[in-house]
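What follows is calculated from the coordinates using simple rules that are stated; it is not laboratory data. Remember, it's a predicted structure, so these values are computed and weren't measured experimentally. Cβ atoms are built from the backbone, for glycine too; each structure is taken alone.
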Structure P
Amino acid sequence: MTTAIAFRDLTLGYDRHPAVHHLQTEIGAGSLTAVVGPNGAGKSTLLKGVMGTLSPLGGSVTLGGLNRDDIAYLPQQADIDRSFPLTVLDLVSMGLWREIGAFGGLGRKQKPRVETAVAAVGLTGFETRPIGSLSGGQMQRALFARLLLQDAQLVLLDEPFAAIDARTMADLIAVIEGWHEEGRTVLTVLHDYDMVRAHFPRTLLLARELVAHGPTHEVLTAENQFRARQMCEACDGPPHVCGRSAA
């Protein structure tokens with residue numbers, strides 16, 4: 001398996017306080033990987049490092065054969081401003097920004113693709129609804145439709161199932177598994193270990209440092225989970241501030 005992401009002695013942090021320490025591992029191209037760990041383990045920080053929105057304090061992140069235009073990224077819903085006056089159609093169409101530009105309109109070729117993406121996530125009939133009126137599950141469906149249009153080889157998802165209903169969760173898992181079947185690389189931050197065991201073949205267990213990375217059944221052992229909790233408890237203060245040295 002070729003490498004999609006290589007972490008080489010990677011340290012990430014905020015105001016020089018390390019949140020991820022000396023991470024050394026690789027994500028295989030076409031893999032479906034869950035990123036798990038205790039609260040404050042550096043999971044969301046790791047995705048920001050892959051995106052390039054957070055520069056390393058040390059080490060590097062290398063994308064094998066990809067550039068950052070080949071990445072589709074879905075942050076946590078809490079990070080998304082839903083007060084902006086957009087309709088579902090507007091939001092989903094943003095997935096085509098590389099084709100139509102920031103202010104371009106949809107052409108005859110793009111409209112059917114947008115309609116197909118909306119239908120794929122079960123939102124047909126919601127196209128003119130303002131995003132501020134959507135439920136959490138409906139909003140997440142719209143965001144997944146936008147990702148579908150980006151047609152990216154690397155998909156990063158940060159807690160995509162938080163505060164959504166079971167039916168929406170099942171539908172969006174099917175989308176993720178479809179990406180995996182198409183050979184795309186998917187890296188997903190999750191906290192539900194039962195979901196990880198059921199749907200994600202590989203897992204990266206993080207506790208600011210790497211605890212384990214490999215097949216899910218080998219990583220999510222009781223011993224590894226206990227070790228991860230211990231490692232995070234060794235860090236002092238609020239999230240992203242750790243008493244351990246990054247040197």
Structure Q
Amino acid sequence: MTAIGDPDTVAAGVTVGVIIPAAGSGTRLGEPVPKAFVDLHGRTILEVCVAGVVDAGVATTVVVVVPADLVERARGLVPDAIVVAGGAHRSDSVRAGIDAAGSASEVLLVHDAARPLTPSAVFGRVVAAVRSGHPAVVPGLPVTDTLKQIEPRSAAGSERVVATVDRDLLRAVQTPQGFTRDALLAAHADTSGLATDDAGLAERCGIPVHVVAGDPLALKITTPWDLRIVRDIVAEPPPPVE
């Protein structure tokens with residue numbers, strides 16, 4: 001495993017903080033422990049995720065945000081990371097991570113613990129795009145399914161289609177999402193509303209968001225089916241891309 005802050009791997013000397021919100025309960029997963037602490041063949045999702053961040057070689061600081069009652073356990077699992085308690089909502093946890101990362105980080109990445117298999121190249125693309133001048137950057141994949149816009153469910157329980165959306169203009173967004181420190185602070189300055197991701201907060205306050213290529217391996221563990229897929233991949237990793 002590459003050491004955090006290795007001068008040969010941190011992108012062009014830029015100080016990069018990676019914030020990993022892992023304070024959610026993950027109730028849809030149906031496991032008896034919070035999602036980040038679920039086992040993946042001998043290691044927790046959190047351990048696999050942090051190992052992937054460190055191996056990516058871009059981080060000078062890694063901050064993990066977990067439920068308050070699991071802070072000490074997390075510190076034992078990921079001793080290379082700073083571990084702090086999260087809040088009631090994801091945005092509260094990210095703000096706690098920003099504070100813990102300190103003012104030295106010029107670029108801040110927010111990465112879902114539930115995407116433990118995200119390849120190093122995705123981290124590199126996001127950091128490079130922020131360094132090139134984009135204040136907010138997300139990795140994303142083209143949408144392959146046909147998408148329908150519907151009107152609210154009727155009394156009979158059906159949903160009427162009102163339009164077919166042009167999928168060529170859509171991207172399924174992943175993490176890590178990268179920001180200049182100022183951009184992420186601005187995005188989280190408004191605490192009046194919630195968003196499903198940090199880029200959504202940035203968009204809401206007028207910060208332009210750019211997309212770089214994501215990766216299928218950056219899939220998010222949300223349901224038992226997702227967990228099964230990731231466990232299968234961990235048990236038998238895919239062959240390297242030639």
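From P, Q, which structure was relative contact order in percent (Cα under 8 Å, 6 or more apart) = 28 calculated on? Mind dumping the intermediate values first?
Numbers: P: 28; Q: 22.
Answer by label: P.
Thinking only about mean count of other Cβ atoms within 10 Å over residues 59-66, which of P, Q has the largest value?
On the way: P: 15.4; Q: 26.4.
Looking at the calculated values, the largest one is Q.
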For mean count of other Cβ atoms within 10 Å over residues 35-42, which structure out of P, Q has the highest calculated value? P
